[in-house]
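The next part holds the structures, each set out as structure tokens.
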Structure P
Amino acid sequence: MTALLIGLGPLLGWGLYPTIASKIGGKPVNQIVGSTLGTLIFAIILFFANDLTLPTGMDLTLGIVSGIGWASAQILTFKSFELVGSSRAMPITTAFQLIVASLWGVVHLGNWPTITDKLIGALALVLIIIGARFTVWSEKKDSANSNNIKKAVIILAVGEIGYWLYSAAPQETSITGMNAFLPQAIGMVLVAILYSIMVAIKEKENALTQVVSYKQIISGFFFAFAALTYLISAQPNMNGLATGFILSQTSVVLATLTGIWFLGQKKTSKEMKITIVGLILILLAATLTVIV
């Protein structure tokens with residue numbers, strides 16, 4: 001029971017994170033500054049409370065690179081929210097992450113070794129693509145909306161490089177998940193500060209002096225909670241990597257539905273039904289990718 005409750009931590013954390021960040025408001029630069037500061041605060045408290053050890057050498061470097069990857073990708077995800085809203089963007093980015101994680105597992109980690117595994121895995125990838133397409137389907141054809149969706153898909157596809165780094169870099173280290181958390185948070189904050197400086201130079205607005213940036217620390221706590229509970233859930237003595245991963249992907253359902261319910265990202269009755277079918281397909285595919 002305890003393992004299941006911990007495994008559902010990402011459902012709440014990652015499921016509510018995009019909606020809370022969007023609700024608090026601000027530009028992507030405000031959202032990334034606050035989110036990463038919240039994550040860093042959370043990581044520092046965790047570090048000292050559990051008497052953890054800061055990695056050194058290549059382990060530290062890869063941990064920071066992991067955080068840099070996430071923050072870079074999240075900036076692009078926030079930009080996609082401006083185009084299509086979180087309820088449409090989250091299923092797309094989840095689909096990309098599942099596809100890339102699966103392909104990385106096959107190419108680099110030797111997953112799906114048999115022909116049967118590869119066939120089931122290929123079916124899962126097809127289901128992911130179909131499911132993601134369903135979540136952005138519109139009953140009324142609108143050229144402007146269609147263009148925004150295309151732009152969002154391109155942005156999220158580029159951002160997936162960062163999410164891949166976030167997941168892949170720690171796999172090349174010898175440190176445990178909890179010890180990697182603070183280096184990741186440091187990398188995230190570095191990107192946020194650099195990005196805020198770039199925006200300040202271009203737009204003459206400094207996100208580091210704007211109140212909304214610090215309100216976004218709240219959203220960072222939700223992200224950090226999800227990341228931590230996923231790290232714990234994925235441990236062999238808890239749910240394990242496969243089950244932990246499946247449980248974490250349920251966050252896309254909450255992120256999509258709360259975006260619709262609380263952010264005014266309206267859908268018609270038919271669009272809502274098709275969106276739910278799409279979410280079910282994505283979750284089914286997520287299950288298939290980790291059992292083969």
Structure Q
Amino acid sequence: MDNVVIDDDYDHKDDTIEYILENVLMPDDGSCEFGNLRELYNCKLVHSCTCTSQIKCCMDKESCCHGGRFKYHHSIVGKELVLKHEIDLPAIIECSDLCGCSAEHCLNRCVQIGPRKQLEIFNSPLYRSLGLRTMIDIPAGAFVCEYAGELLTLAEARRRLKLNDREEVMNYILCLNEYTNVSEAGSSKKLLVQSTIVDPSRRGNIGRYLNHSCQPNCDLKAVRVDSPVPKIGIFALRDIAAYEELCFHYGGDDPPTTVPSNAKPCLCSSSMCTGVMPNTTI
């Protein structure tokens with residue numbers, strides 16, 4: 001069993017922002033909600049695989065309880081792992097140091113390794129702000145980077161959103177909702193929601209520089225490695241050409257049904273542009 005070290009050489013141009021490699025907890029506010037978040041953050045997923053093969057190790061779900069989510073693709077950077085788009089992906093769980101497989105041969109370790117190379121923070125003329133672009137072609141399904149920052153409680157997220165609105169500063173808070181149907185005895189199915197709230201405004205990685213688009217070239221996926229709290233992985237929705245700006249839809253799978261009076265104009269200029277930014281409500 002081997003530990004995988006995050007390979008991330010990027011940095012911020014703003015010295016007031018702390019660069020972090022993966023999610024960290026918000027400051028302790030003494031609340032019960034924070035205590036629950038901290039307990040979840042410190043938990044370990046003990047369900048591990050026992051794969052010992054050195055050929056296509058953890059490549060499929062038949063040989064690995066976690067595998068079957070990635071496939072090999074030959075691209076400009078050589079052979080790399082990409083998501084299988086031909087199937088409706090269930091939850092993505094990568095192998096970890098708790099598994100029997102070797103990190104050297106395992107084909108189910110992608111997001112945990114760190115962001116892809118040849119990404120550049122630049123001044124986006126379209127959005128008139130900093131953005132993130134790729135310097136080389138990216139194949140569909142390829143991992144771009146994690147959206148990492150401070151993990152927030154619901155109460156703290158709402159407090160920061162109000163503060164951002166009052167001070168008219170850019171909002172980076174992202175809420176990823178995961179929905180699960182659970183059957184209970186003697187009743188119909190119940191929909192459970194797990195929300196992961198991340199704010200990279202003060203502490204974050206390069207994921208914070210992706211702008212919104214109503215017709216994005218990237219998408220978000222919940223990816224678990226060894227914790228119940230998922231990493232928010234950003235993946236290419238389609239083949240992306242060199243020097244193309246990277247973006248995702250800020251509304252995700254929960255687009256607003258109404259347009260608020262204080263909605264900010266959208267600058268994406270796509271053919272599917274709604275004209276306004278998604279409303280961030282938590």
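Values quoted throughout were computed directly from the atomic coordinates according to the rules given, and no laboratory measurement underlies them. This is a predicted model, so every value here is computed, not measured. Cβ atoms are built from the backbone, for glycine too; each structure is taken alone.
Listed values, structure above:
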quantity: Structure (P, Q) behind the derived value 52, 50, 35 of Cα extents along the principal axes in Å; calculated: P
quantity: Distance in nm of label points 7 Å out along Cα→Cβ at positions 202 and 234 from the coordinates reads 2.2; which among P, Q; calculated: Q
quantity: FRET efficiency 1/(1 + (r/R0)^6) of positions 26 and 114 (r between Cβ atoms, R0 = 41 Å, to 0.05) derived as 0.25 - corresponding label from P, Q; calculated: P
quantity: Highest-scoring label, criterion being FRET efficiency 1/(1 + (r/R0)^6) of positions 50 and 250 (r between Cβ atoms, R0 = 41 Å, to 0.05), among P, Q; calculated: P
quantity: For helix-only ellipticity at 222 nm (-39500 (n - 2.57) for each DSSP H run of 4 or more, over all residues; to 500) computed as -3000, the structure of P, Q it came from; calculated: Q
quantity: When relative contact order in percent (Cα under 8 Å, 6 or more apart) is computed for each of P, Q, the largest belongs to; calculated: P
quantity: Which entry (P, Q) yields the derived value 1.61 for Cα Rg over 2.2 N^0.38 Å, for residues 82-137 alone; calculated: Q
